[in-house]
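Heads up, there are several structures right after this.
Just so it is clear, none of the values below were taken in a lab; they were calculated from the coordinates. As the structure is a computational prediction, the values presented were derived from the model and not from experiment. Cβ atoms are built from the backbone, for glycine too; each structure is taken alone.
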Structure P
Amino acid sequence: MTAPRLEVDLVKLGHNARTLVARLGQRGIAVTAVTKGTLGCAAIAHELVRAGVAGLGDSRIENIEALREAGVTAPITLIRSPMLSQVDRVVAHADVSANTESAVLRRLSAAAVTQGRLHGVLLMVESGDLREGILPPDLAGVVDEVHRLPGLRLDGVGTNLACQSGVVPSGRNMGDLSHLVATVETATGVDIDRVSGGNSANLEWAFGATDVGRVNDLRLGEAILLGREALHRRPVDGLHTDAFTLVAEVIEAQVKPSLPWGAIAQNAFGETVAVRDRGEVRQAILALGRQDVDTGGLVPPVGIEILGASSDHLVLDTGTLDLPVGAEVRFGVDYTALLGAMTSPFVAEVVLDAQTCS
């Protein structure tokens, strides 16, 4: 089998999704499964839908188009604000899009009218993380605007935390969101059905809150894909953390000194590397590099240490293990490594028991 490759265990992904759907469902919260880390892999999307998620979310219209082409019919939300240059594609393929700008709303409206479609709008509110979001005092006016624009329907209100600044979802900011929704409903006379409170960073709050208020939807990617919450990267009880495995092949295996020799300057990435003397080491080089994956997000097997990475090579200290040329090494991945591997044209995706992502 080719390497490098990313192996995907659909059984574990389905278990993670079903578990989260059930646990959050007890709190009145639906799950929108975020697929942006899977590059439009239809096999994964179909498994998540079978697991009972309310819909899918993705940040790239290209991924959404790939899912539609592969026959995925579940509701899909574009979770990044549409580019003006892509509004026609967004209306054609996404049921809902996250929005913050009136200029985009007007163009979505025009595209929806032209296509004879009704496009849903999820208005994103700023809650302190200082990424995307309408300032709370301005929300009622934008709700009114959506209500007036032909071809658009208000799907709901959402917010996002812990992505840009690391602001923690809490009883206070989630309570503020619920209060804002009620206030805007009173001011506009428009019912807001969907309140999307955030992402995998919200799980600690969602499982522990006495009252989740109006929040009835979470957009979960990392928690489903990697079985971890997104504040401290701790495993979530009952979830698999190894649904994805990156496999790479050894192309050199030698015993070498651990200290480089000669004058030292910056490496190929502008870094000055600190190296400690550990004597001679069993060194293996894999055909995998920074062009393929965020090597800092790889978790090596027990007994193996990553010494460094260039564009095309990953250098390991294999300890007492004697890995011959042609041997394969299996790594766990964090979210950044998963994103990089899935989007690299040099890493094959192999869905166990399905063979491909189509």
Structure Q
Amino acid sequence: MAVDCAKCASFVCGTGRADVVPASCPMCGDFPHFRDLYSTDERRQLAYEAALVEAKGYCRWPRIKEIAEFARRIGYRRLGVAHCPDMSREVALTAQYLVSHGLEGVLPPDKDDCDPGGQARFFSKEDTDFNVITGMCLGHDSLFIRASQVPVTSLVVRDTRLRHNPVAALYNSQSYYRDALYNRHKEYAHVPFQGWDAATLDRLTREVAREGRGEWCRVEEAMEFAHRLGATRLGVVFCVGFRHEARILDRVLRANGFEVASSCCKTGSVPKEEFGILDSQKVRPGGPEMICNPLAQAELLNREGVQLVLLLGQCVGHDTATMAHLEAPVVCIAAKDRVLAHNTAASLYALDE
């Protein structure tokens, strides 16, 4: 597969040096121009406000605060809090935090069963402006993203094995989780890929959750889900700050028989000034700085014809744009939190002390 940002040794797209990118870089070909991708005011506003929140809270704000600040800047006030039934504690703490920051957390009716489509319909009736995934089964997050009538971001990625800290499996891929990630699932026989629909995704979600019994980490669940779907061509979307984790995930997926296409957030080397961002509003003022390009990330994977996309850490708002533009189903592997080493649930538990 042509797009392979995870294996790039230079990541010069982040410096603006598009003239020295490797010959294999997708920027050397028919790369989508940002003026075409961000042709509407809504798309430009998402990218612009997300970049400002990134800079203002860089390594200072946990993800939940970034979500609150992003929502306020955009003008979102009613935030739907989507979740699986076993995430009631985390959801209550999320709603508590949103209220304390002048926002409204809208919770769906309590149910014993996961119902991502029903939650999306409920939020639509409640006129939420923005929906926040606060822990959903892998696969049900994809269904919710598809069904939501308003933009979506991810706060907590549900991983009962690792207490909702899914990236820990990647950090321990050469020690405690080596057998789980490289050996346990690799012999699974692929079924033929015949596309997908809501009923198929729901059925596979339930199968994986039932057979994993809380013993599989999120990455394992993703591989099992892909195997059962018959998806052999996987896409990985990642932030440049996740390049180490993306390389590990790439190795794990390939070791389990998957083809992988991956796209990095800085692809395109678009200076922040092109979006009207001032030097004083950058993460590191005084030098060139490229804006994250979530729509290009999605477009590159669309062109690759991937069958399932794994979202591995993006800024708040940038994940929103990518989710909306992807053609294949997308499942969340990790949400980015620079303060808490991507353990986003930790900020919620601190509220409960």
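Key figures
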| read-out | value |
| --- | --- |
| Structures P, Q, by Kirkwood radius over Cα pairs in Å: label with the highest value | P |
| Source structure (of P, Q) for FRET efficiency 1/(1 + (r/R0)^6) of positions 151 and 231 (r between Cβ atoms, R0 = 41 Å, to 0.05), computed value 0.60 | P |
| Origin of the value 2.3, where distance in nm of label points 7 Å out along Cα→Cβ at positions 263 and 335 was derived from one of P, Q | Q |
| Read-out relative contact order in percent (Cα under 8 Å, 6 or more apart), computed value 25, structure in P, Q | Q |
| For 3.7 (distance in nm of label points 7 Å out along Cα→Cβ at positions 199 and 327, calculated) the corresponding structure among P, Q | P |
| Of the structures P, Q, the one that 3.3 was derived from, the read-out being distance in nm of label points 7 Å out along Cα→Cβ at positions 31 and 79 | Q |
| If helix-only ellipticity at 222 nm (-39500 (n - 2.57) for each DSSP H run of 4 or more, over all residues; to 500) is computed and equals -8500, the structure in P, Q | P |
| Origin of the derived value 0.75 (FRET efficiency 1/(1 + (r/R0)^6) of positions 55 and 295 (r between Cβ atoms, R0 = 41 Å, to 0.05); candidates P, Q) | P |
| Source structure (of P, Q) for Rg and Dmax of the Cα atoms in Å, for residues 71-222 alone, computed value 16.7, 51 | Q |
